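Just below sit the structures, each encoded as structure tokens.
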Structure P
Amino acid sequence: MRTLPALALAGLCLLLAPRALADGDPARGKQLLFERGCAACHSFDGSARPGPTYLGLVGKTRKVTTQEKPREIVADEAYIRRSILEPNHDVVEGYMPGAMPGLAMREGDVDHLVAAIVEIGGAPKPGPAKGEKDGSLGVLAAATLSFVLGHIGLSSLTLRRPLIQRLSEKGFQGVYSILVLAAFVWMIFAYRAAPYEELWRAPAWTRFIPVVVMPIAFFFMVCGYSTQNPTQMMQEKAVGAEPRGIVRITRHPALWSFALWGLAHIPPNGDVASICLFGGIASLAIAGMLHIDSRRKIALGEAWEPFAAKTSLVPFARGGVGKAFAEIGIVRFVVAILLYVGMLHGHRMVIGVSAMP
């Protein structure tokens with residue numbers, strides 16, 4: 001008879017055991033966390049992201065607001081499942097309602113997600129969380145400034161001419177490329193190590209901005225690097241030729257591709273580090289257009305004026321769009337689309353975050 005209470009207790013434990021751990025596959029759940037975009041806002045290792053980390057989540061007491069009433073709850077499997085299906089039911093203190101979009105999915109997928117989060121959300125390992133103190137925003141700002149000012153400074157006639165006299169044109173281009181590449185690599189590593197400091201919580205609709213803008217950016221990039229253009233490096237002699245293709249639309253197509261890339265990624269990334277990185281790239285692209293126009297005007301003299309009069313810095317400002325697209329041809333459109341599709345599929349593997357909204 002004494003065994004009955006023990007058996008009853010064991011049966012009760014089995015009934016109350018987390019269903020996700022029995023039915024869900026944590027490995028499949030981790031795949032879904034990336035596919036559904038959850039990994040874009042929640043880290044697995046305690047590092048800073050827009051949303052709370054999954055590490056150490058299970059069993060943690062959380063202050064939430066439920067139906068406009070504050071309360072404390074313990075993060076268990078039921079809470080995790082509810083947060084997936086009804087993200088606005090329990091809003092964690094410090095976060096706005098609607099920040100996490102609801103996910104329409106099959107019940108089996110919910111089980112997989114819960115199982116993965118429960119597995120990741122066990123007790124955190126001792127020591128500082130990864131990525132939280134590896135870098136600083138000051139280092140990122142310095143790296144970004146070196147990247148932007150290095151480009152403009154080394155391209156200015158004040159520095160460029162004496163350096164070419166000492167190093168030759170090819171020698172200067174080699175040194176220029178090495179220094180700019182080094183600054184770029186430093187900026188990327190500084191960005192990855194920088195802490196997350198939120199300036200605004202990006203609405204869900206902002207995730208569609210890069211998806212819409214990036215095909216245009218790829219189109220400008222492909223056309224810009226495959227069309228003769230006196231604004232491009234070492235193509236100054238083309239200033240006397242009639243503008244063709246994308247140059248009829250803008251004389252700085254490649255720089256516009258980088259400007260669009262940077263600007264499109266600012267709204268969905270409302271943190272200081274992202275604004276520094278993407279804002280720096282966009283600023284360099286826009287400043288580069290003005291800088292190149294000024295430098296070409298000085299270097300080419302009267303030969304620059306007819307070309308500048310037939311083209312524009314701002315896209316589509318001079319008209320002639322129909323003729324421009326006819327000269328661009330279908331091949332460049334196809335290449336741009338293929339690059340865009342490749343970016344959509346490879347973004348998570350390369351960047352660590354899905355490009356899909």
Structure Q
Amino acid sequence: MLFIFAALSAGSYGGGSTSGLFAALTAWRFLLGLAIGSEYPAGSVAAAESSGELKAGTRHRWFIFATDCAIDFGFVIAAFVPMVVVLATTEDHLRVAWRIMLGLGVIPPLSLLYLRLKLKEPEAYVQTAMKNTPVWLTIKFYWFRLLTCGLIWFIYNFSAYGFGIYSSAILDNLLGNDNRLWVTFGWNTVLNLWYMPGCIFGVWVSDWIGPRYALTLGVTLQAIVGFIMAGCYKYLNEPSRVGGFVVVYGIFLALGEVGPGDNIGLISSKTSATPVRGRYYATAAALGKVGAFVGTYLFPIIQDNAPTPLRAGQDPFWVVSSLAIFSGMVAFFCLPISRKIPLMPRTEDLRHTYRSMVVPEKH
């Protein structure tokens with residue numbers, strides 16, 4: 001599905017009209033999103049199961065390398081490729097550039113398909129899989145921590161996707177008269193590069209102090225930087241200071257990766273039993289994607305309702321930083337994780353309870 005709908009997006013025609021073209025792009029992108037949504041939880045859960053076979057004390061870092069670090073590297077490439085394509089085609093041929101950009105998206109799924117065919121099921125899954133998982137028992141066991149993970153993921157994606165989509169517009173405003181498209185893409189690439197030191201540093205923090213405290217630390221520091229940016233926005237919002245803005249904003253983004261970026265997927269994939277882990281993780285991730293939708297929908301509303309242009313730049317940082325503080329409190333007080341996350345005991349607890357319900361013990 002990834003391969004097919006990525007190719008169809010690049011070849012969209014829509015009957016030759018502009019409205020038809022956008023309707024076709026919307027349809028293919030929707031179906032492509034379904035494919036991504038199917039692959040994303042499966043890949044993360046497989047990584048979580050496989051990490052149980054690694055040396056204790058290093059499992060968190062390898063899971064994060066395989067998930068969040070890979071995603072963030074994809075963000076960097078996704079910003080860099082449009083810059084190169086626009087430079088190659090020039091802005092006089094953007095009708096060709098956008099098709100090339102979408103067409104290049106066909107290549108990664110092809111390699112993924114080959115790797116998927118070679119990948120074996122993790123040992124933990126083979127040993128503990130259950131054909132029929134008890135729905136109500138699962139809800140009884142995990143409803144609170146699932147809602148906690150989903151809420152934190154919602155807030156994280158509200159911030160990450162909201163700022164991510166409108167970062168180009170923010171930079172375009174900062175760059176002033178230099179309205180060349182490739183320049184905006186270039187600065188956006190520099191911004192996205194800040195994800196990498198954040199997620200790589202967070203890899204070690206998660207193993208050192210545990211994912212719960214790493215998440216809390218990351219969002220707290222991010223909120224502090226966000227409040228500073230909001231207070232100093234009138235000084236940063238100048239074309240002559242675009243470099244300083246990118247650095248401070250980049251630190252803001254990097255701290256988001258140290259916290260929930262690295263750890264919310266890790267926690268969501270390791271706080272349930274193996275037989276229900278895929279659905280548990282997918283539900284938490286779905287709640288996160290709802291946050292992404294809400295963030296991209298509300299960001300322009302927040303800016304449009306600001307009384308002044310200065311407030312239009314400040315208000316998103318006030319809102320997101322306040323939500324980050326709330327997210328940190330939820331993580332610290334509600335998550336059950338401190339340092340180590342056992343996989344097998346959770347599975348055995350669920351299996352034992354299920355068996356005792358189905359076959360009552362004789363006295």
Structure R
Amino acid sequence: MQSLTYIPDFQIVLTRRCAFDCGYCNFRRTATPVLPSKKQIVRLMQTARRLGAREITLVGGEGIAHLQEIVSTARYYGFASWFDYVKFVCETILDAGGPQQGRRPLLPRLEMGPVSLTDLVKLKPFLPVMTLLIHSADDGLQSRPAHAHAPQKTLSQRLAALELPGQLGIPTITGIMVGIGEERGSWERAAQAVTNLNKRMGHIQNFVIRPFYPLPYSAMAKQAPVSDEVLIDAVGVVRGVLDKKIMLTVELQHRPHLAAAAAKAGADDLGRFFLGDSDRLHFEMPESIEKMIADARAEGIEITERMPLTDNFIRRRELPQAVSMALARCRQGNDGKDGSSGHLEAIGM
């Protein structure tokens with residue numbers, strides 16, 4: 001039987017401040033809260049755990065470390081810089097769970113664009129995995145709505161940024177967004193570039209194919225979402241080029257009906273299924289996951305939950321002590337033995 005994996009996730013938006021304005025993103029066009037305090041982070045962690053999340057994705061805009069608002073708030077909380085604050089949040093998540101405490105373990109995942117080598121050194125002891133998407137290998141998007149106001153998203157700059165976590169051996173997730181006006185040939189170029197990088201540095205765990213959805217208030221809000229056919233086509237193109245050691249993920253949270261087609265096209269993983277975020281709980285998600293698993297099984301495909309870091313990947317590297325200990329706690333903990341029954345039932349919803 002063919003197999004696929006997915007990961008239940010909870011997203012915490014640390015800030016929507018961003019130095020750039022990608023056409024498919026609405027961060028620059030929507031209100032942003034003050035950086036969450038420790039009490040708020042702990043409260044959100046408790047919610048994520050009760051929902052049954054495996055990881056917490058920490059999201060922030062790109063190029064914001066020197067913005068006065070960010071620096072001032074970080075200092076108000078007692079941190080010297082933005083990334084000192086981010087380090088604290090990662091450490092808090094890593095330290096907060098385990099069977100001994102009767103709590104489901106959680107791992108943090110960082111998604112806030114390029115990070116300097118100096119700041120990566122600071123984060124590494126408490127950073128299991130980070131996401132840094134290429135978004136596209138089509139530099140023609142620099143003159144189109146997607147990247148007209150995002151000069152940092154040329155292929156050469158993204159690849160240079162991807163090398164930095166590789167220098168420190170930090171497990172990294174990268175990939176592309178499909179349906180933002182890119183040329184079809186750019187999918188293959190992106191996969192080949194990541195393959196070449198991984199052969200040199202070996203730190204890429206997943207290559208993600210993320211379907212475009214128009215977000216309210218974004219510059220591309222009126223553009224149609226990418227079609228199912230184009231999305232599955234991209235999976236096949238990337239699979240034909242991508243290093244077989246790299247897990248190929250296609251994000252299907254909003255298109256679970258495509259699981260079988262994605263598997264046949266060469267996908268290994270269905271990505272994150274968000275059980276909630278800083279703003280709301282996704283009450284419909286557990287039922288959607290259960291239906292997806294049942295429908296796929298009827299077509300001879302087994303879908304199972306996975307850890308944020310896969311065994312095949314971490315077996316090849318030495319991880320920081322705090323990360324290794326958190327992973328060990330994750331392996332020891334089982335659903336139903338940590339005071340939660342998983343998903344929304346755990347909080348009586």
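Of the structures labelled P, Q, R, which one yields -26500 when helix-only ellipticity at 222 nm (-39500 (n - 2.57) for each DSSP H run of 4 or more, over all residues; to 500) is computed from its coordinates? It traces back to Q. Among candidates P, Q, R, the computation of P(r) over Cα pairs in 20 Å bins from 0, in percent that gave 30, 63, 6 used structure R.
Only the coordinates and a few stated rules stand behind these numbers; no lab work does. None of these values were measured; they are calculated from a predicted model.
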